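The numbers here are math on the coordinates, done by the rules we state, and not lab data. Computed from a predicted model, the values in this text were never measured in an experiment. Cβ atoms are built from the backbone, for glycine too; each structure is taken alone.
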Structure P
């Protein structure tokens, strides 16, 4: 139901209930306006007075007089841009599997309405609904280390298996690993893109994005066909921070987009968590500084639901299994020496104390059983989700 205002699309001091479905004309106008950078940056102003995208498209110079803090040159730039739009052009570019959710739509995530500059339009593939009480943004560097990989797999997989929705940015590195790990746990994950929803970036994530959309959602605020730009990602980060009840940072240098997400989360009153790293590793300086400055240090996935006041109830199939108890001889000894952190073969040989050929034979058998994985450089690691005996 459209709010009953004295002038269509005008708040007149009354905030709408956001319980109505937009018309085709509203969606078309929203999509056209969303192609204008000036509109996206000024939407927070316009929404305080107008609840109709059609009305926003038809504004005149006299209508904008009320915005005294809006520079005249920028007002004119907006009017010129809106005047040059052709209604319906952008809507024709939207595939049938992409849903359009506008700010005034009842389906719009309430967490985004509360931020300083909410996106006027969301392009969505999949199911955007999720339980905010068990949602977490997981972010970090694109140039992750093996430590960062294993830590992200451990946290994202475990949290997703407990029912948490994992939210990240779909980028290379920590983001992608968080998404993959949540999917491996048969959990829900949401990817927020820094480009048009029809642009696959990075290109190697085409399959990942398809899998995410099957059980979770791919989201973008940017127009169709828009390729990634350096200003898109900080903007994207505010959505990630808003959707998550908290933000977990895993491996981030001192200058990192992940730290921008953490700062935005703090500004919105959210919890910020950080995993400590080695003092000598530049890719952990940002996370270590977050902890130094007061972020919540986490050493185990259970630290996060505990902070939220939640109790994790393990099902029968989630009871920890001592896999070493199901192994015999050399295999049991070698398996105990392999951890979630990658270890070189010669380190394992020294720790176990058996001849190298017997160690390597046991490692090969453990790999065939899915209990150990070999990494480049003759390093071995336990999978986060090993095959149960």
Structure Q
């Protein structure tokens, strides 16, 4: 979705769907299963560990609603219930413990929402010496706002470019010069009409295109969930043929920003901002919050030899549209969506259906992918 504020996430609390903060480990959770017999049992979090646990894949989610199992799901719950993430590993460096599947060597983290949480939690995991992440693949899987010009809610997009929507100057729209398209422009530019800097400094990151294309090819024909509710919602987008399609898998780039924005004008800005920072090579499709923080930490960890930056994938599924249907005011539609995103259930299911085969392929055929990245 668009950057998901806590107010938006917890709007459903009035309906009894949310029982506690999204990142908390539930107090009444079932006792953790014992760790497999390895020296990790005797290693303290982030302390030296003589034989770290080999990790083949890291699943990165951003939030959970209520409990980790058995209630209204957030981004983590379907993975925990279906992917045998049964072993809890204490992770006091962040707000949510880690979970692990020893049969496939998959580790799951719930970072917390927002750039600061995602960057901090990712860095904490990367520096934790209990884990050998040297050859691990990283899959970021989260819900998103989705551009109706490109796709429908429930659709899942594999990203190549991650663009930051926060690092900028801003002047209120009521005070901008007449020849400016907006009051928002890069930090080291003199206005929105200035050319793109030769080298971005954290405003844009490019993932491994070959790995993204491999993941897309593997999953592009997967049938995604559809239901009457999202069918009715997308039917309202008259004149937007991609928004009216049933959910599908596509390639599309990610804009990460801390502000939960919405509306046609800001949707135009998002498309222009991604086009600007990718020099026309990328196309805005999904709006989220955390990716640039997560990937910035991974880049720094890669410099230390802790991770491989070329093994990172980002998958976002549309829980809501980034602009209203024709004839509906942006404010009205945004406030209605805050009461419960129309594509939330479908998006969570799509994330699992599309992401799980990728994780399974990599971990099951580890002899093939441990040292050779698929392409």
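Ranked by relative contact order in percent (Cα under 8 Å, 6 or more apart), structures P, Q are topped by Q, which has the highest value.
Assign the value 0.97, calculated as Cα Rg over 2.2 N^0.38 Å, to the correct structure from P, Q. The value was obtained from structure Q. For the read-out log10 I(q)/I(0) by the Debye sum over Cα atoms at q = 0.10, 0.11 Å⁻¹, for residues 70-301 alone, a value of -0.54, -0.65 was computed from one structure; give its label from P, Q. The structure behind it is Q. Structures compared: P, Q; top value of mean count of other Cβ atoms within 10 Å over residues 86-93, i.e. the largest, recorded for Q. With helix-only ellipticity at 222 nm (-39500 (n - 2.57) for each DSSP H run of 4 or more, over all residues; to 500) derived from the coordinates and found to be -11000, which of P, Q does the value describe? Working through the options, I get structure P.
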